[in-house]
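Take a look at the structures listed below.
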Structure P
Amino acid sequence: MKIKKFEFNMFPVNCYILNDDTNEAVVIDPGCFYDEEKQALKNYINSNGLTIKHLLNTHLHLDHIFGNPFMLQEYGLKAEANKADEFWLERAPQQSRMFGFQLKEEPVPLGKYVCDGDIITFGKIKLEAIHVPGHSPGSIVFYCKQESCMFSGDVLFQGSIGRADLAKGDFDELRESICSRLFVLPNETIVYPGHGAPTTIGAEKTDNPFFR
């Protein structure tokens, strides 16, 4: 599986494009706000001849959904995410004003709900949806057993975990969910987070100060 990371700049957020040799692909968290970021995403998809099968959101906080309208416009895809986070779509315009800017497009309704245990397929690849609430009620981690990696959104970072002070967040639930749902996976599992550098499950079990 090939993994391409884009780091978009309004709120520095990692967007991932995954594909295999069939050229079927998924896009995870298209946080592209500026026109040049959207164009960079489009150029990569088109120049590599990728067919986007799924648009996935790990959760629906503002910075992870900026590019959802663009993906609908360009590729006819609505996002797939957990229903428990759907209320954030209605709050997105208000949230953007709190940060001092206006959204360029209204948020797009979800096209499909992703539930714990769902399997998302593209090409020869399977991603398992793991519900890990606490940062947001609907946070989903996408785990690829074949490639021994996961896309953790804002649940787990290198040396840190997601904030839990936004609506319906819960710090204790987040810590417990990480321990019971993620730390049971193999230590060598690579964690690709929504912000910052990758890490591994083993490194976070050993070194993350939130679990000492």
Structure Q
Amino acid sequence: MENISQDTKNILGLQLVTDPRWVNLASKSIEEILTDHAWCEQKAATSCISLIQTYNDRAALVKKLSPIVTEEWGHFRLVLREITKRKLSLGKQRKDVYVNKLLDFQTKGGRPEDRFLDKLLTMALIEARSCERFKRLSEGLEDPYLRKFYRIFMESEAGHYTLFITLAELYLPKEKVRKRWAEWLAYEREVMENLEVRGDRVH
């Protein structure tokens, strides 16, 4: 777990890869993983809507995030269809400890631009970790269909991750964005090191 795979480090910047035990546990909890995944996609769509509502005066942000709302909701429907096809139930939305830990690190008060930056970087980090998790599923699950299923989501999340970083650098100095991003990556590593390894959660 201490070794950082080169692809994860270079592509996503994450400082710690997912514990290998996670995929094994997830493979035994497919219904729970699919349920949690569905709600993650729903929350991603609503988070983008919230950003558009809050920063409606930033034309580029509105233009770039509008199709992401559609895409994330489409992902929710894809996962829901998979749940239905397997004769499983959606289940209730669960508390996301990982995301809540990230929200704790967001700037509270202070300058509006700092809060704006942290909102974008939080989204970027969630997408990056989701991408890494989906990559593990696409490589580690025994079911060939589900491996392909999660490969599609992996590729999509990678594009979303870079979009939030790009938007941050569009509105704020690149040096400021990169400095804060490095702080976020270091914090996320600590979060991952202290989270319980559970196979019924995407994060």
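Values quoted throughout were computed directly from the atomic coordinates according to the rules given, and no laboratory measurement underlies them. Predicted, not measured: the structure shown is a model, and the values here were computed from it. Cβ atoms are built from the backbone, for glycine too; each structure is taken alone.
Identify the structure, out of P, Q, from whose coordinates helix-only ellipticity at 222 nm (-39500 (n - 2.57) for each DSSP H run of 4 or more, over all residues; to 500) was calculated to give -6500.
P
Tell me which structure, out of P, Q, gives 4.3 once distance in nm of label points 7 Å out along Cα→Cβ at positions 47 and 183 is calculated.
Computing distance in nm of label points 7 Å out along Cα→Cβ at positions 47 and 183 on every structure in P, Q gives 4.3 only for P.
If we compute distance in nm of label points 7 Å out along Cα→Cβ at positions 55 and 103 for structures P, Q, which one ends up with the highest value?
Largest calculated value belongs to Q.
Okay, moving on. Given a value of 31 for relative contact order in percent (Cα under 8 Å, 6 or more apart), point me to the structure among P, Q it was derived from.
Value 31 for relative contact order in percent (Cα under 8 Å, 6 or more apart) corresponds to Q out of P, Q.
Okay, next question. Which structure, out of P, Q, was Rg/Rh (Cα atoms, Kirkwood Rh), for residues 63-150 alone calculated from, if the result is 1.01?
Structure P accounts for this read-out.
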